[in-house]
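Undergrad: Below: a set of structures, written as structure tokens.
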Structure I
Amino acid sequence: MLKKVSTTDKIYQIKVTLQDSNPPIWRQLLIDPEISLYDLHKIIQIAMGWSNSHLHQFIINKEYYSIPHEDDWQPVIDERKTHVKKIASAEGKKFIYEYDFGDNWSHDIVVEKILSVEQDSQYPKCIKGKRACPPEDVGGLWGYAEFLAAMKDPKHKEHGSFVEWWGGQFDPEAFDLEAINEVLQDIDNLDWWDGLNEI
């Protein structure tokens, strides 16, 4: 997935925004359009700050893309065999990425630009973003709002339990571009995908 791209190749600049987050939580990424949707799933997990602990899917033109399983209640197209370029061939193309069907983290994805790339550049790459990813299993956007309120107020009845649950303080404005790109640069060597999201 990580590769050097020649100046004759194109690269996609996409923006991933957590739906209904206010203020918005988002990441701007440069990706190779030849990667699969499954590879894009991995990139989004790293860039946003999720831990790949739950199921996911893409929704594109009312069709669902994920890893097919015999227990699926609706037809699912295999995301491992579907390239980004196939489902998003032009600037302005939009689709949805859903993660954790319990907390229901839905992300809007838009192809902002199709660019020519510089020689010896490596992708994927995060170029910009805002705000921290909500904690896993916090209870969706409503639960996240409650979490932030409790963490901010030492007198809140849930303050102590949330601090203990999280393991310290939480900064909702935190965003570490360098740390994200360090992980993205080593994405092909990560082993924490094994066995996850394939149940």
Structure II
Amino acid sequence: MAFQTPQATSRSVTGIPTGRLAIWWVLASEIVIFGGLVTCYLLLRLHHVEWAEEASHTSTPAGAFNTFVLLTSSLFVVLAHRAVTEGNREKAFKFLWYTIAMGGVFLGVKAYEYTTEIVHGYTLTSSVFWSFYYTATGLHGLHVIAGMVIMGIISFSVRKGENLQRVEYIGIYWHFVDVVWIFLFPLFYIAK
């Protein structure tokens, strides 16, 4: 049976597939959320030099490792997309699950970081810096979880040969999650 794209996903006045257009609209709203959070943080950080002392308690090696993990996971989602375009659904399935596994590693490292910071008394209510830290990294973590869940669902559709275009869409979303981390890492881990 030949793969057919549902008519609703292929029609668009813009000439852009509906799903691709939808993911870009979702990301535009996410940019507003993270952009507002990062802008508020930067404006306050400029006026609170004492935050550098608080930021010195974040683990730069853990943040750097997580940066490597997310960038590697982006490579896997790109390889999954390439495998789909080459017609190799099993390979695409495998690479999607490698991406999910890397997301799990990222979350494991964040859990370790949170535990260590909380044990040392740096909690959500310790200071405005820590409130920003937990809010921004926690919101990012929720986006990682959402991406992993959606990617898992998509992977089984890919295995069946259904809705293969969704690999591109989840890839776009996953790259966005990585870009957000690329902003958060220097703001909370390096700028001390």
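Undergrad: So semi-axes √(5λ) of the Cα gyration tensor in Å, computed for just one structure, reads 30, 20, 15; which one of I, II is that?
TA: Checking each candidate, the match is I.
Undergrad: Which one of I, II has Kirkwood radius over Cα pairs in Å, for residues 96-151 alone, as calculated from the coordinates, equal to 12.0? Each step should come with its number before you reach the end.
TA: Numbers: I: 14.3; II: 12.0.
It was calculated from structure II.
Undergrad: One of I, II was used to compute distance in nm of label points 7 Å out along Cα→Cβ at positions 32 and 72, and the answer was 2.5. Which one was it? It would help to have the intermediate numbers written out before the result.
TA: Numbers: I: 2.5; II: 3.7.
Going through each structure in turn, the value belongs to I.
Undergrad: On to the next question. With helix-only ellipticity at 222 nm (-39500 (n - 2.57) for each DSSP H run of 4 or more, over all residues; to 500) coming out at -26500, pick the structure among I, II it was computed from. Before the final figure, lay out the partial values.
TA: Working: I: -6500; II: -26500.
The read-out comes from structure II.
Undergrad: 1.9 is what came out when distance in nm of label points 7 Å out along Cα→Cβ at positions 144 and 184 was calculated for one structure; which of I, II is it? Could you put the intermediate results ahead of the total?
TA: Working: I: 1.9; II: 0.7.
That value comes from structure I.
A short reminder: the numbers here are calculations on the coordinates, not readings from a lab. Treat the numbers as computed from the prediction; the structure is a model and nothing was measured. Cβ atoms are built from the backbone, for glycine too; each structure is taken alone.
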